[in-house]
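Next up: some structures, all given as structure tokens.
Derivation of every value follows stated rules applied to the coordinates shown; laboratory data play no part. As the structure is a prediction and not an experimental result, all values here were calculated from the model. Cβ atoms are built from the backbone, for glycine too; each structure is taken alone.
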Structure I
Amino acid sequence: MKKFFSLFIGFLFFGIATFLIVAPAIVDDGANVVVAHQPYEISERAAALHSSLLVGDWHADSLLWMRDLTEQYDYGHLDFPRMQQGNMALQMFTTVTKSPSGQNYKRNSSDASDNITLLAMTQRWPVATWTSLAERALFQADKLHELADRDPENLMLIRSRDELADYLQRRQSSPKLIGGLLGTEGSHALDGDLNNIQRLFDRGFRMMSLQHFFDNKLGGSLHGTSGEGLTQFGRDAVTQMLALEIMLDVSHSSEQVVIDTLAMSNKPLLVSHTGFQGHCQSPRNISDGLMQQIAAAGGLIAVGYWEGAICGNSPATVAAAIVYGIGLVGEDHIALGSDFDGSVTTSLDGSELAAITQALLDANLSEQQIRKVMGENMLTYLQTYLP
């Protein structure tokens, strides 16, 4: 009986260990899908143009997953080798800290059970992250710091205009160097404590979005239940973020939060991953009129690559959304915001960004317009509004 019990315990621990090793990859693979497709045909003109671009992306959730980004994977959307194959230069890495059960674009309760808690446990994150959203953001930030320390030839962390200038200088002789920045996916990451703004800033966060899929202490989500604007806590948080020169992202915010933030911000806003309501009627997208107000105040609108934002996920659909955006707000206010590794399905990964350049050429955009959208607008914004 003792021998049987020992064998049983051994098999049990083996099963648990196997589950903890295998499960994160299975969940990652199932959440971050690239639709099977034939290799995209890239013309000589598009290939030459793409290789000369500075490509930048405002939104990827790759730090959420249990992947070593220095290695290349056959699932998910991003890692350094694939980013380098796609000529990626600047990447805003956003940190997901809470995701409601049953998540959808229409209505989510703030009290819904949280998917990220189980993911944190399964991926063996520190125990502090199981109960603290701020700790989850800090843990993901530490991943990026560790990658930059371990692999400085391929990643440089950017926190200021001076570091951005240094990065651009280094990239002249090291064209595969990636510039990484940190942002939050919703300011529930503050855990309801304004002191955490400084704490996150000190750890390198330079962009903070205000909401995600549910209403929080700062105000209403576009996908929440209240539709309310900024609360007093939200106004206090925005004031402190602006004082620290943190860039404000209103992706997922209710339209009233966007209106309130526009009214009180002395710096242009970002929409880090989105589509346009006039191009794709989706509860994921705010009104075209609000987009025009954001752009009129100098803001930047980053176009995503997935169905819920642009009513498709092919490179041609991404290009169509960009063309619509240029027509709506002008070529100086459009950028890329893939939402790679954000539990979305796309038709390309980070290695295939030349397909977007090809699609933009096919849509008859000029090379100057393509340069702006693919990264120069992002670079200009960072050069102006980083601390």
Structure II
Amino acid sequence: MHKTIEVGTSAAMPVAPAEKLIMLVDDDPIFRHITSEFLKVQGYLVVEAEDGLDGLKKLRSCEPDLILCDLSMPVLDGIEFVEEVSLEYPSMPLIVVSATDEIADVAKALRFGIKDFLPKPISNHEHLANAIENTLYDSDNHLSDQRDFSSQWFRIDSGDVPEEQELHWHLEYLEENPSAAKDLLHALLPDKDTSQGDWKVGYRLLQSTDVMPLVFDYAWLMNGQFAFYLVDSASEGQHGAATTLLVRALFHDYLRNLKCFNADLKDIATLVEKGIKCSECSTPVKALFGIADLATGTLSVLPAGLDAQWSNGYISQHISAGVNLGENCVKNFITTDLHIQSACQISLSRLGSSSFSLDIYRGANA
């Protein structure tokens, strides 16, 4: 039997189901009936819609606390429905249910902010109950807009890592289905170009579809810092996808709980390594962390198993890989105060499989 994760402080504050209305959108009347009856037994109120178009019509006359929808539907399919809801009702939490061979569609739906997904048929309704409870808890506590499904799965709520974490059934599913894991990780990649004030950032990532991908992510901080990481999910063990999702959850949780204005590379790496040690579903991976302080025009990089090259057009510097993330990478040499000037670039490659470059520049400089 698959395990279900119960990590973080949210488990101590359950949602009161009787106060919550769930909209169930699915064209399969049998699935709707079974799921609706289960939800009612759990204490939820339920409104049913037979397809995406019916769901949008009913949304105009009722205000559900959560939407549970299928992806494969006639008239208005699940992707179109999720997109419409995300545009018209941006704070509405959604959970997607899909057949296991539709993971590519699930990956598309992730871009519209869905909070969780479950394979269809649902073999264990406790998974559904946990997904709904966690999502409603986040919504009630105004956390939904601050984190995505990966943070949901690990339930990191306190800014620290719990002593123990169990293997979440989602992660077991991804380990058993490498192609699904690759599709999911590819979907995590953020917009290729972003900006704040006069500064612009763009990245380019070329990689083979035959291997587990490099996964990049970033966040802007209010003080003008640009924090980022790169993870090679093709770890030596079978936990590359799970570890990459854990890094994502902990990275954003660290920034969300930042008590001071400045992010610190050692603090980020320490938190992530503690998470890897506490989690049964994680393994050391190759990674790299960086913080660009655009107020001072400098860049700091902490390598964790990935070699990189840095240049600002005047000088270049090699950044040695050091030990992997999860192997005490905080002892690796942190390259600090790299002067961005008007533009700089960090680049690296995995021979024969991928290449990555990150450009940071001011104004019209490329």
Exercise. From which structure (I, II) was relative contact order in percent (Cα under 8 Å, 6 or more apart) calculated, if the value obtained is 21?
Worked result: I
Seminar exercise, completed: Output -13000 (helix-only ellipticity at 222 nm (-39500 (n - 2.57) for each DSSP H run of 4 or more, over all residues; to 500), calculated) maps, among I, II, to structure I
For this session: Have a look at I, II and say which one yields 3.7 for distance in nm of label points 7 Å out along Cα→Cβ at positions 116 and 260, as calculated.
Result: II
For this session: Taking 3.0 as the value of distance in nm of label points 7 Å out along Cα→Cβ at positions 52 and 220 derived from one of the structures shown (I, II), identify that structure.
Result: II
Problem set entry | mean count of other Cβ atoms within 10 Å over residues 60-67 - highest-scoring structure of I, II | I
Exercise. When you work out mean projected area of the Cα convex hull in nm² for each of the structures I, II, which one comes out largest?
Worked result: I
